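Some structures are shown below for you to check.
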Structure 1
């Protein structure tokens, strides 16, 4: 069949499908507002169907796979039987009269072949609830549908035809599109290695090392949508949580889950979540102070390695806190009987039995409070049983109760944590400087970011988790997490179910993060962990990826270098400029880029916040409409953006201008920071440098 005939047939099928969906929406009855439970449940089902139809109408489907299922009792030849066309979209839709599937949900078992099948004449297979289903793929077709019209149709496989180099044609077409101010779903272009992660079993701590542009964040978000589909009724969206690096990144990814038809999944940052857990008992000191300390000024390798954040995030520090908590458990009960009178005594052994046996599985302060309440009830019972009516005696007994209860210490997490840095309670191995700074900060009602994991851990041990445990947790930019942070989140689940992703080569927060995935993976038994490595970069052109790999000069932590998709573009440029013409040169480049109209999103990436402020001010004076990204910014607006390199992680731009890649700006310890900045670019990358260019580019031969 010719391409034109195929396009005509598919357009007719699309028009018919859209008409069916519109009719179903039109025939939906109004919402039920009565009190009948059965009708309420039916109404919820209709609302779910309506939601799926509304999603499907935007883009009914994006793929087709013609599959000929083999019978169970025989090996059929490829030309026997009939291949069935399966159309795959973001939401499953059935015909109203026949209940035949019009569109298959991309998360359904049969749809997995669309992602896993890469060609060849051998049988394909997928796992169904009834076991493995084998058969032959006859056709694999990609669509781009906009405004009820097929804009593009690509056959990546036709059985019996010689396979050409078309398998990546649709992918390259989508990758060549310009970027807006939100992260997009990748449901139409999920690759085989990404699909294996998305469909991995639920009860695992899944670690994903993904190079810049490998799609690891979108893979994790699609995994959430898959888990809700696959384990419907067993896990809940409101018990899932995404931990992102900052609030602006949460805004950036906010459109993906709604596009996939998934709502109610929690999204937060670790500092915000920990502050909520602590009921805002302390205020977080400005994280930009830490960033300023580490990114605005030059630091030695030794200073980076011995930062207090690394110590407070270590398992050694957690072990010290565990020992302090154990001491509290053992010493919290008075070693004496509670005597109301010579003839009315509650023995120390009875108190111990109540505390350790009756309340043994509860948090320390919960046990303490319940024990005090039980002693109070016992006292009131004794007063009643003994018929004590004398007000003076009653007052004496209540005074003795109050005095004895005060001997059972009550701590808040902040009080207990602060005690670790004072006097005789000072934990061994803590430097006096760290202890003094921490104690002073806590005394003012403040906590640094590095204190939040210990504080949250102590809160869980003292008060317990007051909400339902998480069904699944996603941690993005996990290379910046400490082992202690992960231990805290582990304590908020009954069984491990996590998707933990990041890139060691983007680990710019070395004062707090990890240097190898083993530091986090070792927190789990080997049988409940999984590790995936995504080396293929889909974001940037070959020229940009190859240039970025040169900057690193070699991978650390056993990570493999990024492999670009075969998508060529403009060569990377590095241009020297005099100090006095620096801002003028930036404005000139932006004028050329905006004038050409090729790019929707452009970023000027500076080394420091101060440098970005100066650039932003100069651009405004020159008439540019530019936004400046600062710490704690809640949203990213797209267009022309000025952003420090350390705040650009996770974002993507059509074109990137590195404001200054001079030797003074980026030294040997700044390789990962420059790498992050350069790998934000999809199509165009240019670097300016004042004075000599950074030594990180010594091996670059343009």
Structure 2
């Protein structure tokens, strides 16, 4: 057994590509070894800016000899079929064997494949790995680059080290031949480094001032940056992404601390941090009070003789120039109020069918005010909610956000405070994009909640109006994210909002705002509106399933509650009902009641029986339920109808039949009352009382009795049982 080392050396590999490159190298190596029949052991992959390295442990010296049999056409098959089989199998006709298969002579190709030296297999695998390597961006170089057949690599490939044990694996790729020689640090080491084998690779490179293990470099940067900050009484602002990026930019990392002028601290701290991070890859520090300090930490790639003083000074000058730009933007932007900046939104198109960003802002402002005035968002001032919404997008046209788009919203909050607007307005401007991800903070300040929810509802409904909806994996306008953000706001703040009603409000603002468009009539039709007011709530339910999946909530139970025809399109109350239903379904009563429900439903479906309502329809009588819209009143009427039907019985019900009738008489109103009070645990308890009677009913009563009156009453009783269960949830949607 031997260890294999492969190093692919090139000009600097971008830091952002190195993680993917390590995975790609391991994937392709495993692919080639598997195809060659070589068993691989432990594989380690490292990267630096100038090299990718792979070490595979315990490779066999050679593969074992194997014999393969391939079944061919039957004897007597056309010559064309036989020739094709021989070409595919790589054998001559004369070497074919015949065997009997199901009573018919059939050709077989028997190939004895001898064992092959792993070294020879690697010599073929290395060029294939390099040729098939996938980079986000790649290039051709040199004289050969005039041909599209020439090698593509992220940067010009300059060296290959390939060693199996102590022996060089000889190969050649695009004029680069393999060997045992590599190079050390660009500035700290001159001359070649000869590698003996995989075991001394990292050690010899370290002697050449190259730490080849990227994770070790990350640890050095992480601990070193914290150390130099602590030495001057400061605290490093941790940034793991920046640690990884700096490790990808250096082969011998040396964190150094520098200072910039305190005058720059008048600029918002996020601006300074973003400038340092994005433009220069610097860390920033905080003082004991948790405030941004006038210090930065850069990661040098050398150990300077002067302790890094010149390196720090050069970096300080570059950072100062960047911070001067930021301070200029900060001062220029504050010369105008946000209201003045907001006028510039009239020049920015939001969507060709939805007008400008100013049009969207107007819709959001009116929707935010409605959310407050309707009492959906409580304890908020409607004037403040509208004001914040009208100014929330104004920073999009500022110089600072033009330079740093990541600061949108945040800078608006700073500018609002700078001009003396109320804190509630400034906070709403700052946070109205939140939450933007699963782990993002969810606003709870009332004015912020109103603006954020209005913004997300408008985005979602507007694109649904113009039929620009997510399909499959495509969601160009991030509507799924908007729905998830709205759901988080609704749940976190317990907002009682009916989604279909809110959809109508938001959609009507779109319709009115664009009533002069030529295609307005195509949008504003009764059929489109009805479809829209169902499509948006259904979309919310789909997103709710995703959002609740991590919390362990079953999707079928969400369907069972939100699928009820008489339920409101309201998330907080319905989700509380889902949680109560899930707890109930985890009990023996719940599981048995579901079984009883499914049995009853199957009987009713087979008999095409719809209960008392169906009987009335079939006899041509006026349906008293047709005049009742209120769900609670319908329950009362249904109960009275059931009572009337029971009194008209022409036979004495069996004990089990009477027990179910009595249980329904008690459970139906109890469940209805509990649902009205949103005491869903009590509603489940009321349903649980039906479990024993329905089991007994099926055990002791013949539903399809020969007497028509008995059969009709018992089917009605099952329909009534089904209807009682449906007051809580649509059990037909529950799996199990």
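Throughout, read-outs are computed from the coordinates displayed, never taken from laboratory work. Computed from a predicted structure; not experimentally measured. Cβ atoms are built from the backbone, for glycine too; each structure is taken alone.
If we compute Cα Rg over 2.2 N^0.38 Å for structures 1, 2, which one ends up with the highest value?
2
Quick check for you: by mean projected area of the Cα convex hull in nm², for residues 92-251 alone, which of 1, 2 is greatest?
That would be structure 2.
Taking relative contact order in percent (Cα under 8 Å, 6 or more apart) for each of 1, 2, which is largest?
Going through 1, 2 one by one, relative contact order in percent (Cα under 8 Å, 6 or more apart) peaks for structure 1.
Could you tell me which structure in 1, 2 was used to calculate helix-only ellipticity at 222 nm (-39500 (n - 2.57) for each DSSP H run of 4 or more, over all residues; to 500) as -11500?
It traces back to 1.
Can you tell which of 1, 2 yields 13.0 when mean count of other Cβ atoms within 10 Å over residues 132-139 is derived from it?
Here the read-out was taken from 2.
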